[in-house]
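Listed below are the structures to be examined.
Bear in mind these aren't lab numbers, they're just calculated from the coordinates by the rules spelled out. Source: prediction; values computed, not measured. Cβ atoms are built from the backbone, for glycine too; each structure is taken alone.
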Structure P
Amino acid sequence: MAKGKYDGTLNLPQTEFPMRANLPKREPEILKFWQDIDVYRLVQEKNQGREKYILHDGPPYANGHIHLGHTLNKVLKDMIVKHRSMAGFDSPYVPGWDTHGLPIEQQAIKHLGIDRHKTDVLEFRHFCRDYAMKYVGIQRQEFERLGVRGDWDNPYLTLKPQFEGIQIKVFGDMANKGYIYKGMKPVYWCADCETALAEAEIEYQDKVSPSIYVKFPVTEGKGIIPDGSAIIIWTTTPWTLPANVAVCLHPKFTYVVVDVKGQKYVLAKELLDNLAAELGWSDYQMVNQFTGEQVDRAVCRHPFIHRDSLVIMGEHVTLEAGTGCVHTAPGHGEDDFYVGKIYGLEVISPVDDRGVFTDEAGQFSGLYVHKVN
């Protein structure tokens, strides 16, 4: 049989090379033979009309050469599709690529030397499109070199107009049904990349953070917290204080008012000894005690911004550390956001996409958040 011709069988052309040697030369010959006879089409025609077996393959990002993760992914899936085809199923494989998103933007910026802040949005998208399409072609060749069989001439690409059109239609259907609304909520954000991050993209590491105690003077104590008192909060994220709108207590915890040399402080009773030792309170007197729910909706004054800070109740408050009184900024924390919705609190986030405080942060405007700590 002449090489490159197909006589109805799937016998490989004979060569003088034994299979066990010269694999770098032998493998490309085998792959070329498969391409010449269009083996994918032949298998699909053979199994046409039979029961279907569909493997939905999540698309890789078109942002660079393939790596070992791609290899493992594609080879294992290829084995499954080929096995089901050999078992008599109509098992097509349509490859595809994700051509949108941060991984492509980052690589385009890096390799093309783009200054995103000085580049027009549409022009930047065109750069990213061209970069993605370049690696669609490269990755397709690399996947084919692995022996992965599929409809490589007709892949799906998320940047194709018909693909985007379907996405827009689905979005429109959801909007018409009232599922789409606009609101504020905290999300994971990367100030370097200036983009939101998914939960799966977050990696946690041990970190040493500055921690401070802050007094929130009470302006309305509901007849329980004496005039001149201050609720003490403890926080490891001082830079979030400009967004504070509330102090959260646990409704069932016991809180005390203690007098330390004429200054009255409010904190959880169980944490009093720890806090007294840490702050050097050698002489203090307990004025009264109450449960958190008794002072629900008392009012404090923000320590350095002209704004009230409402006393609210939340089950997420613990006695593991701090004072049992939690600084609450719905624009920066998930627990804060959800308890804030219950109380109708304003969602304040005086930080721009680059992690720099806006004019809403007053004296800290123009400063990077971690420099403000």
Structure Q
Amino acid sequence: MLDFASSLYLGLRHGSRSLEPWEALSLGCPAALREPVEALSTARELATLVGCAAGTLLPSSFHLFWDLLGVLSREPIEIFMDASTYPIARWGAEHWAAKGVPLQTFARHDAACLAQLLGRRGSGRPVVLSDGVCPGSNSQPPLAAYAALARRHGGCLLIDDTQGLGIYGHHPSPAAAYGLDGGGSLQRHGLAGDHLIVGASLAKGFGVPVALLAGDAALLRRFARDSASREHMSPPSMAVIRAAQHALAVNRDDGECLRLRLWRAVRRLRAGLGALDIATRGGDFPVQTLLAPPSTDVQQLHTHLLQAGVRTVLHRDRGGGAQLSFLVRAEHDATQIDHAVAQLAQVRHAAWEPA
């Protein structure tokens, strides 16, 4: 089965034989009492990579956004959330809104709308919440504008950079279309400052089910003191920490090569689909969503591709309609890309009607 449904974009899988050993999986106590020194050093290295002063590891991005917004709301805040924000961060914002924290949602990727809302805000410190990258879309959040507005109003910009970490970096060029080092969206947009906070799972680009919270050192000290997750939960396991260390090592040694291979695979898929007059959304990002005519039976197309040995992602758009996406990885070679395109060409007649 040719798999275009995995979001391990760089192809990192961290088999047990590739990891340094550990003596105990868990310390058996909450992170607030004790955490492995490896967790501290790994978080520091990741924070430096994304462009922040300090960082800490959490079991998941769900815990991260729920916990962080709770810590921030110990002082008066108001949350301003981009309408396209991914559900994980959204759930955290909506939970604290149910507890009484003011929450306003502004139009997708609309800095002017955000500016209007901030101009009418109350007395709470504004927390602007947005994704760093919207995969499978041709429209992306204007992070520089969001950051400037947050700073102007004495607030902060909190981004979920799960999709950007490991893929995007600083100084993109023809030789490094995604940019260098894989530090994510702050590096991509050249953003820096103590008003910026990054929450990101490493489960996509780096292939590790653990989350990084990175930001200003004062914020991270406050989080360490007041975090409910750290008080009640164990830190990430040593297996996960070792995998994060391995991901950082691979990124240092081979990251640029992997990102170049990934970009070339995406470009080849787009070119192959273009030759069939099939457009996609997603730019050069590894999530490529087909722009099928409205009459297309997308679910049937997905089934036919699966029967032909090509696994893709069937999902819903924001309006509830079916969509089909190819998730490209650095390990996809030219033969595999061309085979997937050829199979789509063969099966689309059963479900695809011309626009």
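One of P, Q was used to compute relative contact order in percent (Cα under 8 Å, 6 or more apart), and the result was 13. Which label is that? Considering all the candidates, the number was obtained from P.
When FRET efficiency 1/(1 + (r/R0)^6) of positions 74 and 218 (r between Cβ atoms, R0 = 30 Å, to 0.05) is calculated for each of structures P, Q, structure Q comes out greatest.
Look at distance in nm of label points 7 Å out along Cα→Cβ at positions 234 and 258 for each of P, Q: the largest one is in Q. Given that distance in nm of label points 7 Å out along Cα→Cβ at positions 58 and 170, derived from a single structure, equals 1.5, which label among P, Q identifies that structure? This value belongs to structure P. helix-only ellipticity at 222 nm (-39500 (n - 2.57) for each DSSP H run of 4 or more, over all residues; to 500) computed as -12500: which structure among P, Q? Label of the originating structure: Q.
Source structure of the calculated read-out (semi-axes √(5λ) of the Cα gyration tensor in Å, 64, 22, 21) within P, Q: P.
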